[in-house]
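Okay, got some structures for you below.
Coordinate-derived values only; no laboratory data. Quick caveat: nothing in here was measured; it's all calculated off a predicted structure.
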Structure I
Amino acid sequence: MATKKQIKQTSIEETLWDSANKLRGSVESSEYKHVVLGLIFLKFASDKFEERREELISEGKERYIDMVEFYTMKNVFYLPEISRWSFLVENAKQEDIALKIDTALFTVEKNNPSLKGALPDNYYSRLALEVSKLASLIDTINNIDTLKDKQQDIVGRVYEYFLSKFALAEGKGKGEFYTPKSIVNLIAELLEPYKGKIYDPACGSGGMFVQSVKFIEAHHGNKKDISIYGQEYTATTYKLAKMNLAIRGISANLGDMAENTFFKDQHKDLKADFIMANPPFNQKQWRADDELSDDPRWAGYDLPPIGNANYAWILNIASKLSENGVAGFLLANGALSGGGDEYKIRRKLIENNLVEAILVLPQNMFYTTNISVTLWIL
């Protein structure tokens with residue numbers, strides 16, 4: 001087994017990526033991000049658990065080491081023995097290692113209500129991965145010291161790297177779960193979300209929230225001054241978001257499950273101070289002809305057309321803003337020139353003085369499309 005010293009901190013991401021690529025042929029490229037990120041989550045959660053456990057022992061509180069509340073009070077997930085990384089490492093070459101991983105994830109979620117709906121469910125067993133490949137991946141992840149340098153945010157860095165690489169690998173039409181860091185940074189810098197409610201109606205893997213917290217910390221603010229709300233339609237991406245935020249200790253209300261923002265709005269009464277979003281571009285047939293015609297989110301405007309959801313997203317966002325709220329969101333350039341009902345809605349938005357600015361971004365900023373993109377500020 002490799003030692004921790006054999007993997008330099010600067011090459012952790014590349015080493016893990018190479019290890020993940022060994023899964024090619026066993027699972028689809030769109031699947032193995034979940035294989036890798038689920039295991040990284042377990043490693044991180046286990047390292048934090050063991051650190052807290054040792055802390056309790058050193059303080060002479062051995063009698064509390066199996067009491068959940070003594071972990072949650074420090075924002076640490078409680079892990080029963082079968083969920084701990086050491087147990088998985090010991091059993092990595094067993095024929096039932098996939099089942100053991102699934103059991104570990106299930107048990108972690110069961111013991112930590114804040115993780116409800118976050119972790120892969122019976123995922124590893126269903127994939128039927130070769131034991132040798134899974135054991136090799138566990139061995140590689142075992143060499144990450146997730147607690148070595150909290151300032152470097154090693155686990156967060158690995159997550160960010162993997163999400164970007166997976167988006168690139170999945171190619172055009174895929175990777176919708178990931179917005180490039182440079183664009184998310186730009187939105188955060190423009191909106192300056194220091195304090196209040198932050199909302200993303202199409203939150204993907206949670207990148208907007210992560211960058212908002214980084215912005216606050218970089219400007220010596222307190223992340224406790226914000227509350228985060230989001231919604232995501234795709235079940236696997238919803239889980240990615242919950243894991244991504246949990247790894248960074250970010251609390252968020254993403255609803256009880258993955259749901260369609262238009263049809264099952266999980267934050268109906270929300271009035272947000274900051275809205276940051278990268279909704280799907282030019283989403284076709286997003287509703288049937290007889291659906292959502294009297295939805296209160298487009299009250300006072302023409303009905304967003306069935307053939308393209310761009311203006312449904314705009315009106316959803318506008319309806320969620322607090323009195324002094326500000327929004328920054330991305331749309332395809334075509335949203336600037338649509339005719340018919342889109343033109344009428346756009347004109348009304350301008351007449352109502354809701355559009356603060358529209359920035360045209362350079363081409364090829366996204367990994368998965370070369371479409372021209374605009375950043376709207378409301």
Structure II
Amino acid sequence: MSVDAPTMLLLSNAIAFVAATFLLIEWRSLRERFLLSFALGFLSIVVGCTLAPLRQSGEFFVGVWLSNSMVPLAHFMFLHGAASFAQRKLSLAWFFAPLICSALMAIPGLGDRDQVMSLFNAGFVAVFCLRAAGVLVEERRNTGSETRTLVATLLFHGSFYAIKAGCAFVPGAFVNLSSYKGTMISISLFEGILVEVALAMSVAGALRRRREERATRLAESDPLTGLLNRRGFEKRTRIVQPLGGSLLLIDIDNFKTINDCFGHQDGDRLLVDLAKFLSLRLPASAVCARLGGDEFVVLVPGMDAVRGLHLAEDLCTGFAARQGPDQCGTLSIGCAAVPQGTHDLAPAMLEADRGLYEAKNNGRNNACLAPRSMTSAQSPAARLYPFAAAG
């Protein structure tokens with residue numbers, strides 16, 4: 001089988017169809033918008049490659065104009081997919097760009113039809129690809145190898161099409177679009193196959209990364225409140241605990257009584273209410289987690305013990321004073337200082353637990369800062385984070 005233009009179109013069609021099918025199936029499972037956008041981009045290539053052979057039978061409108069219009073549309077969808085992956089929004093003007101490109105390619109009297117169509121087609125594709133690469137570069141959270149591969153693919157493809165647009169009026173570059181004659185046409189078909197494969201592999205890699213991130217979030221978060229769980233708290237605090245700070249151990253007063261009197265549904269609602277309250281009232285640098293039951297923990301890096309105690313008192317006052325038909329429950333909070341250079345939070349957790357015990361003994365709905373006990377803090381059992389406070 002010779003590698004001529006129809007053969008390369010067939011290969012391109014097959015690759016795009018497989019990629020689109022795979023991404024659509026994954027989108028139905030994960031509902032990630034970037035998967036749908038890339039899938040629609042590959043489907044546009046399928047439509048364009050399917051219509052392209054009609055140009056050889058003289059069907060200019062369908063075989064040439066409509067088929068070529070699918071190319072900038074596909075790359076706009078790739079741009080939209082890159083923006084969705086980077087959690088960015090495109091301005092409204094971008095959505096009209098494929099229509100403008102198609103309209104410009106259809107205007108008669110602008111010069112040689114094939115050259116003008118090639119100029120606008122390649123020019124818009126270059127703009128879409130380079131902008132997509134720029135969006136991904138600007139989003140610094142996505143720095144995995146698959147993102148770098150995607151950026152490199154889009155930069156290469158966009159640069160190639162920029163050169164292709166610059167060659168639109170070079171003699172011999174675009175001889176006849178209907179018969180695929182022209183040096184740039186042959187090179188472009190081959191380059192398109194390579195880019196399709198690289199793009200599909202990059203998006204598949206991004207999909208794998210998203211699956212891993214989702215699995216990690218599920219493993220490290222509390223399903224009821226959306227806060228970190230114990231595992232997530234320990235992982236997150238390993239980074240910031242050497243900075244020192246204040247540790248708050250929070251317990252809802254009489255939570256067992258609330259569950260027994262009003263039911264577990266109201267108890268769960270109170271836990272969610274507290275999680276939202278903490279998310280609004282804590283500093284942005286704070287690491288907050290639900291350890292289990294009605295026990296919550298907060299580490300505020302860089303905050304000394306006195307300010308930590310003031311913060312805890314404000315939390316007690318604010319939660320007790322909240323308004324609404326579900327008003328119930330108060331907080332007891334134990335506070336502890338985390339010295340700089342700390343690599344194990346167990347001693348601070350034990351001290352905060354003692355502070356919590358004192359807060360309970362002092363009538364609840366208050367915060368206490370207990371003195372550090374250096375003897376029991378070094379106990380191996382400290383790593384188990386035992387909590388003696390009773391609800």
Structure III
Amino acid sequence: MLSSIAQLKEAAEGRPAELAREKSSERKVIGYFCNYVPEEIIHAAGHIPLRLVKGGEREAEAAGGEYLSLNSCSYAKSCVGLRGEARDPLYWEVDYLAEAPACVQMEWALEIWEKYFGVKTLPIGLPHNFHSPNGLDYFVREVKDFVKGVEAIAGREIPPGALEASIQLYNQIRRYLRDFYELLQEEEAPLQWSELFTLVQAGFVLDRERYLEGLKQVREEIGTGKRAPQGQPEEPRLMIIGSILADGDDKVIRIAEELKAQIVMDDFCTGSRWFWDPVEESTLEGLARRYLEKSPCGTFPILQSVGNLRRERLEHLLEAYRIDGVLYYTLRFCDSYAFKAETERRWLEGKGIPVLHLDSDYSSSNHGQIRTRLEACLEMLRTRKGSRI
């Protein structure tokens with residue numbers, strides 16, 4: 001791992017202690033789960049935005065299971081359990097919880113935080129007819145209400161020019177991250193995807209100005225040219241997509257690395273979808289448009305009369321990153337993604353892209369099964385790639 005990325009990872013791990021010092025009566029930590037929350041507004045109001053995306057811990061999942069049904073996904077249970085009995089220090093620094101839930105399980109998590117943990121919430125209604133003018137009008141109204149909510153917490157209005165400055169800051173962060181990800185298109189890239197995924201996770205919790213400076217250091221370290229190429233030209237190029245891949249949910253990734261698999265791209269809300277699309281217009285309406293019209297979460301139904309934004313983006317990435325195979329990862333009981341798995345498989349295989357569907361939770365019980373299936377998939381892909389060389 002690049003030393004500059006390792007430093008940001010270490011800083012993110014020490015963030016809870018910093019948050020305790022940075023908070024005040026007018027400056028609160030506002031956490032959120034889904035990436036439809038326009039955190040530029042939180043930042044512009046002087047508060048501390050914190051995206052809560054931890055997962056992979058069996059203890060937290062079990063703790064959340066005391067509040068959610070057995071048929072809830074591991075991530076939703078962890079979102080509850082980490083504030084509950086698992087008592088994660090980062091989650092315990094949250095003063096308010098904002099959420100624009102893309103699925104019903106995240107709605108339940110929001111309600112539980114308020115009802116059982118006494119955390120005040122700032123819900124944002126998210127229209128599922130996101131492609132229509134009516135959907136955008138509705139979301140703009142919701143975002144305006146959200147502005148009033150964060151202003152009330154601060155006891156003052158967002159200062160003139162503050163929102164525009166925050167949008168510019170976030171667009172800079174997005175540009176750096178996208179530039180880094182686009183390096184993975186190279187046969188002999190100077191970075192590995194797993195490094196960049198770690199880099200993105202740090203950005204969810206660190207002070208955003210500090211994070212931007214860290215990204216500049218990453219670029220400088222890459223620019224020295226001292227690092228050996230990390231790409232493996234002879235290996236199949238994989239893309240991983242599907243349900244949320246939480247920070248700490250590394251079972252599949254560790255197995256893939258043990259098998260020398262080469263993942264070069266993702267389509268996760270905790271990965272490339274978080275930063276890929278910039279805000280084109282530095283206004284409240286422009287901000288709302290960016291969040292609503294970006295590549296949609298797979299939990300949404302396909303309501304467009306023409307086209308499919310998610311597939312259009314995937315098609316572009318498959319070509320740009322020269323993908324040989326796709327890992328379709330779903331969390332058990334993430335019904336929205338599991339329901340679409342078969343149609344997505346048929347669509348991808350129709351384009352000549354083999355798909356391996358891996359369904360799991362945060363336990364270790366299926367480690368061997370995942371390893372065996374992934375090993376067989378890699379053997380097939382290597383044979384295919386070798387025959388084309």
**Report entry** Of the structures I, II, III, the one that 49, 37, 33 was derived from, the read-out being Cα extents along the principal axes in Å, for residues 106-209 alone
**Finding:** III
Requested in this report: Using Cα extents along the principal axes in Å, for residues 146-361 alone as the calculated read-out, with 90, 43, 26 as its value, let me know the right label among I, II, III.
Outcome: II
Requested in this report: Figure out for me which of the structures I, II, III the number -20500 belongs to, where helix-only ellipticity at 222 nm (-39500 (n - 2.57) for each DSSP H run of 4 or more, over all residues; to 500) was derived from the coordinates.
Outcome: II
Query raised in the report: For which of the structures I, II, III does the calculation of semi-axes √(5λ) of the Cα gyration tensor in Å return 63, 20, 17?
Result: II
